[in-house]
1. Of the structures labelled 1, 2, one was used to calculate Rg and Dmax of the Cα atoms in Å, for residues 9-80 alone, giving 14.2, 50. Name it.
2. Out of 1, 2, which structure matches -16000 when helix-only ellipticity at 222 nm (-39500 (n - 2.57) for each DSSP H run of 4 or more, over all residues; to 500) is calculated?
3. Among the shown structures 1, 2, from which was the value 21.4 of mean count of other Cβ atoms within 10 Å over residues 121-128 calculated?
4. Which structure, out of 1, 2, was Cα extents along the principal axes in Å derived from, given a value of 94, 36, 30?
5. Given 34, 22, 21 as the derived value for Cα extents along the principal axes in Å, for residues 65-128 alone, which of the supplied structures 1, 2 does it correspond to?
6. Assuming 22.6 is mean count of other Cβ atoms within 10 Å over residues 97-104 as calculated from a single structure, say which of 1, 2 it is.
Structure 1
C-alpha cells in the first residue's frame with residue numbers, strides 16, 4: 001500500500017477518521033491514534049477555545065497486519081521460541097501459514113522450526129494486526145512460556161514412560177534369565 005498523498009512512498013498506517021493510508025511524513029499520532037494531516041487539523045480546530053490540546057507526537061507507526069512489505073519495528077526481529085517449539089500451533093495463533101510446512105517429511109522436522117525461529121516475529125507482525133509493539137512482545141512471550149512448558153512436560157512424561165516401561169519389562173526379562181543386578 002502507498003500513501004494517499006505520496007504515491008511513491010510505502011504506507012505505514014491508516015487514518016482512523018477517513019481510512020486514508022499515510023506514509024511516515026503524513027502520519028500524525030494524536031492521543032494514541034493515527035490520523036492524516038487533514039483529519040488532525042479538523043480535530044484540533046473543533047476542540048474549541050480554552051480546551052487544552054496535546055501536541056501531535058510523531059511515533060513509530062504500527063505497520064502490523066499490512067502484509068509482507070510492511071516494515072517491522074526494530075527490536076522485534078529476535079529469536080522466536082514459540083515458533084521454534086510449537087511450530088504449526090504457533091502458526092495458527094499468529095496467522096503464519098508457512099508453519100504448516102512442518103508436516104513435510106524431513107524438511108518439516110529439520111528446517112521449518114529453525115525458519116520459524118528466525119523469521120517468525122517478522123511474519124507474525126506482518127500477517128496479523130497487533131495493538132502495539134509492546135502487545136506483540138507480550139503475546140510472543142506467552143507463546144515462549146507455553147512452548148517451553150509443553151516441551152519440558154513432554155520430556156518429563158517421556159522419561160517417566162521409559163522408566164515405567166523398564167520396570168514392567170524387568171520381570172519378563174528375569175523370567176528368561178536376564179539379570180541386571
Structure 2
C-alpha cells in the first residue's frame with residue numbers, strides 16, 4: 001500500500017515537471033515564429049506629410065508596393081463636396097487633405113497613371129479609371145484603390161500601423 005502512495009506522488013511530480021518543460025518548449029518555439037524586430041520595422045514607412053505639394057501626385061513605396069500620395073487642391077475638394085464616398089476616403093493631416101492609396105488597379109494589379117490635367121488615374125491595361133479620391137469612375141475595377149493601414153502622428157503618416165482613422169475607414173467599408 002505504501003508503494004502505491006509513493007508511485008502516485010512520483011507520477012504527479014514527474015507530470016508537473018513534464019508540464020513545465022512542455023510550456024517552456026512552447027514559449028521558445030513561439031519566439032522562433034515571431035518576426036525579428038528588423039522585419040517588423042521593415043513593415044512600417046513614415047511619410048512627412050508637410051513636404052508634399054498641392055496637386056502633385058507622388059509615388060512612395062511600402063512593403064514593395066507603390067503608394068500614391070496626392071495632396072488635394074481646393075478644386076479637388078470643391079468637386080468632392082457633397083459626395084460622401086469621396087469625403088470618407090480623405091485623410092486629413094493638419095489642415096490638409098490627402099488621398100493615400102496602394103497604387104494598384106483593383107482589377108488585375110496594374111499601376112494606373114495619374115493625369116494631372118483631369119485629376120484622375122487611368123489604368124492602361126483595361127481602361128479602368130479612378131478619381132482623385134481613388135474611387136472607380138470607369139470599370140472594370142471592382143472597387144476603389146485600397147488604402148493601406150496608417151496612423152497619423154502629428155504631421156507624419158505611419159504606413160503599416162492601423163491607427164484609429166484607418167480602423168474607422170475599415171469599419172465603415174471604405175477600405176478592405
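Every read-out reported here was derived from the displayed coordinates using simple, explicitly stated rules and does not represent laboratory data. Because the structure is predicted, anything quoted here is derived from the model rather than measured. Cβ atoms are built from the backbone, for glycine too; each structure is taken alone.
1. Of the structures listed, the value fits 1.
2. The structure behind it is 1.
3. Label of the source structure: 1.
4. Answer for the origin of the read-out: 2.
5. 2
6. Computed on structure 2.
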